[in-house]
Every structure is written in C-alpha cells, then in structure tokens.
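Enquirer: Below: a set of structures, written as structure tokens.
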Structure I
Amino acid sequence: MSYSFDGVDDVLTVSPGDTNNEQVTFFVTLNPTSYGENTRGHCFAHGSGLEGSSRYGFYLDDNTSGTSQALSLTVSRSGGVGRWRANSTAVLNVWQSAAVTYDGTLVANAPIFYRNGAVVASANVTAGSGAMDVNEPQTMYLGNTSGLNRTFAGQIGIVAMWNRLLSPSEIALVHHCGVRKVLRGLQLWYRGTGALSASAPDWTGLGRPATVTVTAMSSDATGDRLAAG
C-alpha cells in the first residue's frame with residue numbers, strides 16, 4: 001500500500017520532528033505523476049515555510065521550465081540558504097527510490113543524492129553560508145510544506161530519516177532490502193500499510209505517529225523495499 005497525494009493539500013505531519021544534529025539522511029519511495037504543486041512537490045520539509053526557509057526541504061523540481069526534472073535539497077543556514085539539484089533524476093510515472101545525505105557541520109559540504117540506491121550527479125545552485133538553523137523541535141511535513149502549497153502529486157510508499165550519514169552501501173541496502181536492514185540512527189519511518197486512517201504508526205518505535213491528511217490509499221506498492229525502477 002502507499003499514500004496517494006492529490007497535488008493540492010495532502011500532507012503527513014510529525015511533531016516533534018527533531019533531527020537532533022547536523023548530519024541527516026532522507027529516503028523515500030515514490031511514484032510521482034507530476035512535479036507537484038507549483039512544480040515543487042515536497043517529500044520532506046522540516047520546519048515552517050517554503051523551501052529555503054524550512055530547515056530542510058527535499059523535493060521534486062522541474063526548475064519551472066520543465067527542463068531540469070530534478071531532485072533538490074535546500075538547507076536553511078543563518079547567513080544564506082544552500083540549494084543543490086540533481087538534474088534528470090525525478091522520473092514521472094515510475095516507482096523509484098530517492099535519497100539524500102547531508103553533513104551540515106561544514107558550510108562547504110555538499111549533499112549526496114541517490115536514485116534507486118545509486119549515487120547521481122548533482123550541482124550547487126545557491127551557496128549557503130553561516131551556521132545551521134538548529135532551532136528544535138520543529139514539525140516535519142511529509143509530502144508537503146507547512147503552507148500546504150508544495151503538495152506532492154502521486155504515490156509515496158515509505159519515508160524514513162536517519163540522524164547520521166548513511167554510506168552508499170547502506171543506501172543500496174535500504175533500496176533493495178528495506179529500512180529494517182539499517183536501523184542505527186533511524187528517527188522517522190512511516191509506510192503505507194492497511195486502510196487509510198487519521199494516524200500513521202511510527203515504525204521506529206519512538207512513539208511519534210504521523211497525523212494523516214491524505215484522502216486516499218493506493219494498492220500499487222507493497223512491502224518495505226523497492227528494488228525496481
């Protein structure tokens with residue numbers, strides 16, 4: 001099962017959605033039907049505001065021109081937002097996994113993007129500066145941002161976040177064998193299972209269920225792994 005996002009106002013919210021340190025990994029299985037609302041359909045947003053003002057934003061991005069078809073990451077820092085884009089990696093109407101790791105301890109560090117468990121090339125769009133935004137706790141928005149105007153369009157099966165940098169081999173293991181194979185540092189883990197309800201169980205065991213504002217479930221993804229795409 002997977003959550004079916006309408007591209008209008010659907011969202012899963014987790015509060016508190018602490019990341020607790022400056023090293024983070026995001027992972028999602030997704031089947032996008034478009035690049036989402038305002039061509040910025042979000043998989044994750046940590047904190048309030050649009051991409052660039054929330055602490056982290058991991059999203060699909062066609063760069064408004066329809067030419068980039070990218071996975072993008074924005075990171076809020078005190079002196080300026082960092083933004084990176086992995087072009088030609090956000091493929092529509094196909095089940096796939098997407099992941100990104102980011103080490104914010106040094107402003108010069110760049111994230112590493114993955115599609116289907118493999119590293120993909122990326123480029124810096126905007127150089128960040130200053131210290132990381134470390135105000136905690138902040139709400140985590142899955143499939144949207146706080147303003148509900150960056151809604152994902154399509155299906156999301158699994159969303160997970162770690163408070164550490166997963167290695168390339170660990171990302172591949174999660175893609176091929178599932179989140180349960182890499183539990184160290186896991187902070188968020190939600191998956192589309194069973195019937196649609198107002199609350200999504202927290203599979204990390206940390207006791208933080210997500211509030212579900214999604215109108216439909218889809219049966220076109222099953223299990224806790226996605227070795228396809």
Structure II
Amino acid sequence: MRDFFGNIPIVAGMGFARGVMLLDDCEGTFTYIVSGTGGDDTHEYATAAAWQGAYGLHLKTRVTGSTNNDVVILQKLFDYPATGLLVARLRLAPMVVANCGALSLSLLIDDGAQQYNGTIALLVSTAAVKYLNSAGAYAAITALATTFTAAHWYTLELAINCKAAHYQHVRFNGLEADLSALALDNTAATAGRCAQLALTAQATAAGPAEMYADNILVTEFPEA
C-alpha cells in the first residue's frame with residue numbers, strides 16, 4: 001500500500017502518511033463518538049470481531065426492549081481533504097441477517113458553507129444496497145444487490161468528490177457502481193470545515209442488529 005504515496009514513509013507507520021485521514025486496525029483504544037437509541041447497546045473492540053489481529057470493532061443495537069429502527073452510530077471527525085476526494089473502505093460482517101435492517105457507511109463534509117452527506121446502506125435483511133440521494137431519500141443500486149450471509153466478511157468502499165459534492169463510486173462484494181453523476185445530500189448550512197466518517201447499525205423488528213468490522217481506512221487517494 002505504501003507504493004501509492006508520494007511521501008513514502010520509511011520508518012513511520014501508515015497513519016503518518018500524507019492523505020491518510022483515518023487508519024484503524026481496531027487494535028488500540030476505542031475513541032469513536034457514540035450515539036443512538038441507547039440502552040444496552042454494544043460498541044467496543046472485541047476479539048470475536050477481528051478479521052485479523054487480536055481485535056475488531058463490535059457493534060450491536062440495544063437488546064433490552066429492542067425494537068424496529070433501533071440504531072447505534074459511531075462517528076470520527078477529521079480534516080477536510082486537501083485533494084477534494086475522500087475514499088472510505090472497511091471489512092464488515094453482519095451476524096444475524098434477519099435482524100440487520102441496515103448497516104451504513106457515511107462520509108460527511110462541511111465545506112465552510114454547506115454540509116453534504118454521502119451514505120451507502122446495506123439492507124441486509126432485504127438483500128439490497130442503497131445510496132442516500134440528493135433529496136435525502138434512499139435509492140437502490142440494483143447492480144450491487146446481494147443476498148447476505150451471516151458472518152460473511154464483505155469489503156465495502158465509498159468514494160466521494162468533495163469539490164463537486166457528488167458521489168464517485170461504490171465497490172462492494174467484487175462489484176463496482178459508478179455514481180459520479182449523482183449529487184450528495186445537502187443536509188444543512190454550516191460555517192464549519194471538516195469531514196466525518198460514520199458507521200451505523202440499524203435493527204429490524206426481529207431483534208437487535210449486530211455487525212463486526214475491521215481494517216477501517218479513510219484516505220484521499222482513490223487506489224490506496
């Protein structure tokens with residue numbers, strides 16, 4: 001992976017490389033901002049959730065009083081990208097297919113005037129993949145529709161063009177969808193300038209949603 005960087009780090013780890021906004025192997029301290037429905041939800045690094053190494057990210061919506069659309073959300077804020085491009089990639093696994101209404105990956109940007117939201121939602125229980133459109137509604141990406149398998153590790157990648165406030169592409173389960181003609185959702189006016197990664201697990205009425213994740217990367221380089 002280091003071959004893709006112009007300032008090839010010889011001694012320092014990849015987290016020190018220019019253009020790496022977030023590099024989380026889930027082996028350190030859990031530092032995400034957590035929100036959601038509340039109760040006895042789970043948000044932690046756990047041995048069982050590891051794709052590789054000792055730990056992975058474990059998310060589970062509340063168990064006691066679990067109901068449809070319960071959510072647990074993780075957020076990490078970082079700099080607005082100098083290149084105007086953000087690419088997020090991670091490995092994730094749904095644990096009980098019937099309970100996972102949606103597992104979502106979001107990239108949000110505040111450009112000093114407006115906030116934009118790019119989100120890809122894996123609707124695990126209904127075998128669909130959707131994106132958040134410019135009207136704030138979810139629309140299907142039919143080319144990525146997947147019948148999900150419990151405990152199957154999937155790789156999900158979302159790229160957005162911050163300067164144009166458009167999606168770039170989505171890669172999932174060996175497939176790719178070009179979304180470069182599609183605008184991000186303009187969610188609010190803002191004076192802030194930053195970017196944000198959000199991961200969301202949303203439950204169905206069948207029970208709490210649970211997912212494992214690992215190898216979480218956000219970068220400014222499309223092929224890193």
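Enquirer: Here mean count of other Cβ atoms within 10 Å over residues 28-35 was calculated and came to 11.8; which of the structures I, II was it taken from? Spell out each step's value before the answer.
Expert: Values: I: 22.8; II: 11.8.
Among I, II, the structure yielding 11.8 for mean count of other Cβ atoms within 10 Å over residues 28-35 is II.
Enquirer: Rank structures I, II by distance in nm of label points 7 Å out along Cα→Cβ at positions 148 and 172 and report only the one at the top, that is, the highest.
Expert: Details: I: 4.3; II: 0.9.
Evaluating distance in nm of label points 7 Å out along Cα→Cβ at positions 148 and 172 on every structure, the highest lands on I.
Enquirer: When Rg and Dmax of the Cα atoms in Å, for residues 140-211 alone is computed for each of I, II, which one produces 15.2, 43? Before the final figure, lay out the partial values.
Expert: Values: I: 13.2, 36; II: 15.2, 43.
Matching structure: II.
Enquirer: Further, regarding this structure: Just checking, which of I, II has the largest value of distance in nm of label points 7 Å out along Cα→Cβ at positions 84 and 164?
Expert: On the way: I: 2.0; II: 1.0.
Going through I, II one by one, distance in nm of label points 7 Å out along Cα→Cβ at positions 84 and 164 is largest in I.
Enquirer: Supply the structure label, taken from I, II, corresponding to semi-axes √(5λ) of the Cα gyration tensor in Å with the calculated value 23, 19, 18.
Expert: Working: I: 23, 19, 18; II: 26, 21, 17.
Attributed to the structure labelled I.
Every number here is computed from the coordinates shown, using simple stated rules; none is lab data. Predicted model, so just to flag it, every value in this text is computed and none were measured. Cβ atoms are built from the backbone, for glycine too; each structure is taken alone.
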